[in-house]
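S.K.: Below: a set of structures, written as structure tokens.
Coordinate-derived values only; no laboratory data. What you are looking at is a predicted structure, and each value in this text was computed from that prediction instead of being measured. Cβ atoms are built from the backbone, for glycine too; each structure is taken alone.
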Structure I
Amino acid sequence: MSLVLTVLSIFLPFVYMKIGPMGYRYYGPNVPDIYIFGGYIFGKDTSFWGISFAYKIQLGLILLIAYNQWRYLNAKRVKFLIINTTILLFFPIWLETYVGGVVCNSDGADLTVYWCSMPGIWVWGMVLALHAAILLASFRKSV
């Protein structure tokens, strides 16, 4: 289930940034709102190196987590879960940095950031909880 949720998170929005009135005044009426998905960002110019780097790193980390989950299912080695749990624990810090970079790159866009209500955040929480439960169960079994 954790593997399916992780792969699904590539296609889910993690952060929504609404353009405010000053953004429309500065950029014009056709400026799009910004969505950060697990594997891409919509509403921003991805030719800018920082934005391009950030979404590729996020996609790469999600794919690494999925790969480690698959390896855990095949080998039942706890180290893969420990690596994934560590990455998942640091994900909110990464996401806050990513969002901060997007906001700083959107001079004058008057962005309002919504991330708590996005489905990607809920899936991240479920995957983290599943990893924690599996780790706890494996440590109990070994003791």
Structure II
Amino acid sequence: MDEQENNIEGRVRENTSEKRNKEIDEVALKYIRLYSNLTASQIEERLFELKGEWDVERILEVNASTLMLSGILMGRFVNNKWFALSGIVAGFLLQHGLQGWCPPLPVLRTMGIRTRREIDEELYALKVLRGDFDNISSNSFPEQILKTLRR
């Protein structure tokens, strides 16, 4: 396991049950199997969906910031006790950043929310099926490789 995978994305999987990780992986495999028999334009539709899919990090960040802002506003205009909500959510976000786990994570994973890496694995598998990488090899120029990967 490389250092990058050992960061948040790897820790999210480590802090998710094997059963849940397997279920999430099976969904990706289902789509890869399904699209392996379809046309490039049909694969393109799924790639478009994948590019718009929110990963677990984005969902945690948006939900945390929404709750923290709500706590600040409610604390200012309703009751000072609402400030505690911001503190609790900030603690969860800090815990997630340091450990790769926080209380909402099991709920999100149960809902099938994937990490960016898990989404990208399906995305690149579909690009392989579509033939996007047929024109590159170990002898290709770095610019050509990067351009192909960014398609």
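S.K.: Among the shown structures I, II, from which was the value 33 of relative contact order in percent (Cα under 8 Å, 6 or more apart) calculated?
M.R.: Numbers: I: 37; II: 33.
Checking each candidate, the match is II.
S.K.: Now a separate question. Tell me which of I, II gives 12.2 when you compute mean count of other Cβ atoms within 10 Å over residues 34-41.
M.R.: Clearly, the read-out refers to II.
S.K.: Who wins on FRET efficiency 1/(1 + (r/R0)^6) of positions 42 and 98 (r between Cβ atoms, R0 = 30 Å, to 0.05) among I, II, i.e. which is largest?
M.R.: Comparing I, II by FRET efficiency 1/(1 + (r/R0)^6) of positions 42 and 98 (r between Cβ atoms, R0 = 30 Å, to 0.05), the maximum is at I.
S.K.: Work out volume of the Cα convex hull per residue in Å³ for each of structures I, II, then name the structure with the largest result.
M.R.: Working: I: 96; II: 145.
For this comparison of volume of the Cα convex hull per residue in Å³, the top structure is II.
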